[in-house]
Structure 1
Amino acid sequence: MKDYKQVFRTIWSVLAVILSALVYASAIKIFMASADLFPAGFSGISQLISRVGDEFFGVNISFSVLYLLLNIGPTILVYKHVGKRFTILSVLQYVFVSIFVEVLPQSSLTDDILLMAVFGGILAGLGNSIALVNNASTGGTDFLAIYASTKYNIVTWNYVMAVNACIYVIAGFLFGWDKCMYSIIYQFCNTTMVKQFHNRYQLRTLFIVTEYPDDVSDNIFKTCRHGITKFWCEGEYSHKPKSFLYMTCNAFQVNEIVAAAKKIDPHCFINIVKTEKVIGNYYQQPLD
């Protein structure tokens, strides 16, 4: 049964990664290329080098080849430090992006560059999110962001956006500031979509008030490896002795932890708050 589930999981992940590549490549061909915009990360660097070679030196440099070459270094880094399955799925994703970019025809749905920037960014962000939710990525700066998030337990997408802004400044200086600013809108929509759907490295703190602290804790421990701190307290209204459980987890684990607590004590009180960063011994569930 375990082998069957593993095979099904692998097939599902591969199909999701291919779909992610198709969606992301469609955003490039339908919106980004048609509006003459620059994507972010290694896609943006590849596009920038390709444009510079073509317009300033008369040399035709393939976007897909550059995109694949730039990903070699980050691929080795995450393969060693993040996860082998994650790396293999990510390589599959960016290879298919390169293929789809070459074979898909360039088309346009509108002549409004602002609409193309907004909806192109949304579509690209959806493609990124499909890969990330299925424990893969689009490679490049995503690789670097996930490596940093795994090591330091912080959300790094805003830092990635800052690096991308530098790419846009260079593009704006060489090819026009209007394209640069529309490209920033494109990437902002992309990043917003990713932050909305990918919560693996977002942290949550749970405050649980219960009369059955040991049983609740034992059931939570079956779902995750995060520690729990217990305080004794008293209900001010009922004056009944209670316990206050404090723990921090990743956002994607919250529903499972709440269900585990409610299964033991349906009347427990749970408060969930966002956590910016933790310092100390915190277990980050590794990627496969």
Structure 2
Amino acid sequence: MSTAPLYGLVLSGGRSRRMQRDKAALAYQGMTQLERTMALLEGRVERAFVSVRAEQREDPLRARYRLIADQRDDLGPAGGILAAQASVPEAAWLVLACDLPFLDARTLDHLIGARDPARAATAYRSSRDGLPEPLCAIYEPSSHAALAAAVVAGRNCPRKFLISADTALLEPPSPGALENINTPEQFAQASAALGAPERQVTVQYYALLREQAGRAQESLHSAAATAGELYDELRRRHPFTLPRELLRVAVNAEFAEWSAPLADGDTVVFIPPVAGG
């Protein structure tokens, strides 16, 4: 039996409810998590794809990559895996979550090197509970029918699928590499652990924000990697009452997305809604 070609899939279709912002767009060391994870796959798989919900196809961060859209958006990670398997059924898929900032090349090389194509999947054993880690794992083509059947039966959890499937389980060479980051508090801790660089930025305020900040402008050092992260940081410093959804943001005098990366020396303006009309 010939070994199936290995493709890569980065799952980025989650709604990031606990994080309250797009986890794929979080940056720790100058790259978003999606960019960093795709870079780790480069040279290790024949082709790499990003798993998305249908409405994320036009997102600028994701649109630069090959995309595979979920056929249903209520299945979680299992839906992304099934969509990838359906798109290229002859391939094995190295599936990665986009919220693993400590994932390293050594961990991926070990997983790929220990791959057992005769089994349904190859996965790491969690250092916490000994159960399979489903979002840093290789799914062989033979796993597709069983995973699809499990989903039809209402069992959408990839971890439970790997428990019941013929899965080769490995001990991770670096257990910390598989720590996923789901909340703002975990993000702050991971950023500190990874030594996220600080940037000096100038922030200008208008209208209600100027009143609440008590100033029209300030310069500060920040570890925020994006405009959105900067506003969240400033809300912890100042009594801002306006949510992001009511504001526009400009970086260096040009309107920008909240996911716009920040560089040292940038000038950022948060623009509140205009009263009246």
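Tabulated results
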item: Per FRET efficiency 1/(1 + (r/R0)^6) of positions 56 and 144 (r between Cβ atoms, R0 = 25 Å, to 0.05), the highest-valued of structures 1, 2; result: 2
item: Kirkwood radius over Cα pairs in Å, for residues 40-95 alone - structure with the largest value, from 1, 2; result: 1
item: Winner on FRET efficiency 1/(1 + (r/R0)^6) of positions 88 and 192 (r between Cβ atoms, R0 = 35 Å, to 0.05) once structures 1, 2 are ranked, highest first; result: 1
item: Among 1, 2, structure where helix-only ellipticity at 222 nm (-39500 (n - 2.57) for each DSSP H run of 4 or more, over all residues; to 500) as derived comes to -19500; result: 1
item: semi-axes √(5λ) of the Cα gyration tensor in Å, for residues 80-119 alone derived as 32, 14, 5 - corresponding label from 1, 2; result: 1
item: Entry that produces 17 once relative contact order in percent (Cα under 8 Å, 6 or more apart) is calculated, selected from 1, 2; result: 2
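The numbers here are math on the coordinates, done by the rules we state, and not lab data. It should be emphasised that the depicted structure is a prediction, and the values quoted were computed from it without experimental measurement. Cβ atoms are built from the backbone, for glycine too; each structure is taken alone.
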